[in-house]
Every structure is written in structure tokens, then in C-alpha cells.
Structure 1
Amino acid sequence: MSTGASFVTVRGQAISLETQTESLLSRYSTFAQTTSSEQTGQEKKLDGQLENILQKRQGVIDQLTQICKDNASVSASKLSQLQRHKETLQQHWHNFQNIRSSIQQERNRLNLLFSVKNDIAQHNNNTVDDADEYIQNETRRIDQSHSIVDRLISQAWETRDQFSGQNTVLHNANNRILSTLQRVPGINQVIGKIGTRRRKNALILASITTVCILILFFTW
């Protein structure tokens, strides 16, 4: 009878632990639906509690198994109960691992989405910065071009003023020469004779050149 009482006592512990496990699994499964990017303190605590209670149940089942081995006349119902506890433990381990895996997969997905969003945001920021830098560079280049054009225009006006001043100087010099020639008696006649003599020399030179060309043409 002591063996039977012992089996009943240990089995009562197994049933109590199974009930606690189901309650913890129910609470733990909610984290698979509302997963955060990082493991919260409550999630970590439940994860640890489930793992500990499942390991504890394995020890209880080992005790039940040993009781059955020590009692050669153990009933078939007790063996059947022991088998159901083993199957329930395996099922709870399976559910626990599935929930844990689902939570981790969802957390990985959230972290991946967060990383992609950060990359997109960083890319957009870089694009905006590049666009601003390009606009600033273009603005500087345009300002430099305007400055060069302004300098060229200024130089052109200075050159124009210089030409205008030189033209005035030449015009004044010409007027002074004409005025001087008019005041010197006989200078116009001298200049006229010099011009006539130059025209005569040019005519003579042209005649000689023509004669030489004709001689060369007819003698060849």
C-alpha cells in the first residue's frame, strides 16, 4: 500500500505541475502575438519558469517510472497514467519550443523591418544631403561664372575707354599738325612737290617692272 500511496502522491505532483505548465504556456503564447524587438523582463521570466517546470516534471515522471519498476504487481491503469504523463510532457515541450520559435521569428522579422526602415531613412537623408551639396556647388559655380563675366565686361569697357582716349589723342595731334602746316608759309607747296615726286617715282618703277616682265615673257 505504501507503494501505491507513493505513486498517487507523486502523480498528484505531476498533475499539479501539468496544470501550472498549461497556465504558463497560455500566458507565454501572448508574446507570439505582441512581440517586441527586444525580449522584455516578463517574457524572459516566463521563458525561464516554463523551462524549469518542464525539467521538474521530467524528474517527477522519472520517479513514477522508478516506482513502477520497483513494484512488480503495478496495475495497468498506473502504467497507462504514467504513459499519458510522458506524452503530455512531450506535447508541452513541443508547444513551448514552438511558441519560443514563433516569438523569435517574429522578433527577427521586426528587427529586419526596423533595419530596412533605418537603411531607407539613411539613404533618403544621404540623398537629400547629396542634393543640397550639388545645389550648393552649382550655385557657387554660377556665382563664379557671373564674377568672370563681370570682370570681362569691366575689362571691355576699360579697353573701349582706352581706344576712345587714343582716338581723341590722334585727332588732336592731326589737328595740331594741320594747324602747324597752315601757319608755315610754303609748306603745302613742298609737301605737294614731295607727293608729285613720289608719284613719278612710282610710275617709273611700274614702267620698268612692266618692261622687264614683257622681255621675260617674249624671250622664254
Structure 2
Amino acid sequence: MSRTILYARVSTAEQTLDHQRSQAEAAGFRIDEVVADHGVSGVRVMLADRPEGRRLFDKLRCGDTLVVRWVDRLGRDYRDVTDCIREFMRRGVVIRPVINNMTFDGATRDPVQQAVRDALIAFMAATAQTQAEATKAAQQAGIASARQDRSRYRGKKPSYDGVKLDTVLSMSAAGAGTSEIARAAGLSRQTVLRIRNDPVSARAALKRWSL
């Protein structure tokens, strides 16, 4: 019997397992089992090297559906993410990211459709790595600035948290419109536009208020 398995990677206090599961269920997925890694970097630790990531490879069978909030939960390394998704598709597993509700599988034999599918997977994986690099740069900039002047004015407190920021960036990468993103993230259009236009500054502002 085929199963629907949610894989969650909880790398910060804001990316809770409950949030990732509830978001999947709100999108209409009926989750049979949850596999989750906690406190693991998606940049430095490949999926197959994580305790529960290894278990995921053992569990998935032909006909199963793998649900992830976004491909960045699988990882933030371009090569690792694309290789893992291709391996799952070769096994007959269907991959379903919650945010854009796309379906990736190995069913199609049409070379043009395969090329489009693979290009989308590559784009999403590249976006995940780029976001991670931008986050790291923003963190380093924020820490350096804080060390220079601990008493400086931090500016207006952001109306978003880390989860909402990731939602805006992920849906933007998937081509969603401003209004659609605003509704999904619970933010104003103006805030969504500011984040989209300068994600590094948006990430840095969030970091300043967490110091």
C-alpha cells in the first residue's frame, strides 16, 4: 500500500515540526507518517548523512509520496537536492512540495516534459542554495554590525518572522504573485515587495531584532 510521508527538517526555533505538518495538512495532504531531523544544517549535512534522512531513503518505496514544505527542507546544497530528488523519482516515488503544490515523478517518458521537470527541480534547488548563502551573508553582516555598536538603533521591528520570510522568498522563486504571497504569509503587499526587492536587507533586519 502506498503511503504519504512528510519529511521535515527543523533547523530553527521558528521552523517547528507542527508548523510544517499543519501547513501540509491545510494544503490537503493526508500524512501517514512523519520523518523529521532536528537541529541539522541543510548546507553542511547532506540528506543521506542525517539520522532521519538515512531512514527516509530506507522507507520510501515505489508508489509512495514524499511531501516537503519546500525543497530547502531536503537541503540547501544544489547537487545534493537534485541528486536526491532524481534518486527518489527513479524509485517510483512522487515528490510534492507544499508551497507551490507541484508534482515531480518519473512517470513521463516525453523528453520535452522531462526537460521541463528537471529544469524546475534544478531551479528550485539552486534557489534553496542561493537563499542559504544570502542568509549566511546577512547573518555575518548583522553580527559584525552588532559588534561594532551594540547600542545602535535597530530600526523598525519587522512585521515578519523567519517562517514568513522563507515563505515569501520560496513562493517568489516559484513565480507566485505578490497578492498570493501576501495572503499565504499573512503580510501586507508592501512588506512582500520590500522582502522580494531586497532579501538580504530583510534577513539582516530580522537578525538585528534577534540579537
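Rule-based calculations on the coordinates, nothing more; no lab input. If you're wondering where the values come from, they're calculated on a predicted model, not measured in any experiment. Cβ atoms are built from the backbone, for glycine too; each structure is taken alone.
Of structures 1, 2, which gives 14.2 when distance in nm of label points 7 Å out along Cα→Cβ at positions 52 and 196 is computed from the coordinates? Value 14.2 for distance in nm of label points 7 Å out along Cα→Cβ at positions 52 and 196 corresponds to 1 out of 1, 2. Comparison across structures 1, 2 (criterion: volume of the Cα convex hull per residue in Å³) gives the highest value for 1.
With relative contact order in percent (Cα under 8 Å, 6 or more apart) derived from the coordinates and found to be 18, which of 1, 2 does the value describe? Label of the source structure: 2.
Out of 1, 2, which one gives -17000 for helix-only ellipticity at 222 nm (-39500 (n - 2.57) for each DSSP H run of 4 or more, over all residues; to 500) as computed from the coordinates? For helix-only ellipticity at 222 nm (-39500 (n - 2.57) for each DSSP H run of 4 or more, over all residues; to 500), the value -17000 is produced by structure 2.
Out of 1, 2, which structure matches 1.3 when distance in nm of label points 7 Å out along Cα→Cβ at positions 68 and 100 is calculated? Mind dumping the intermediate values first?
Working: 1: 2.6; 2: 1.3.
Checking each candidate, the match is 2.
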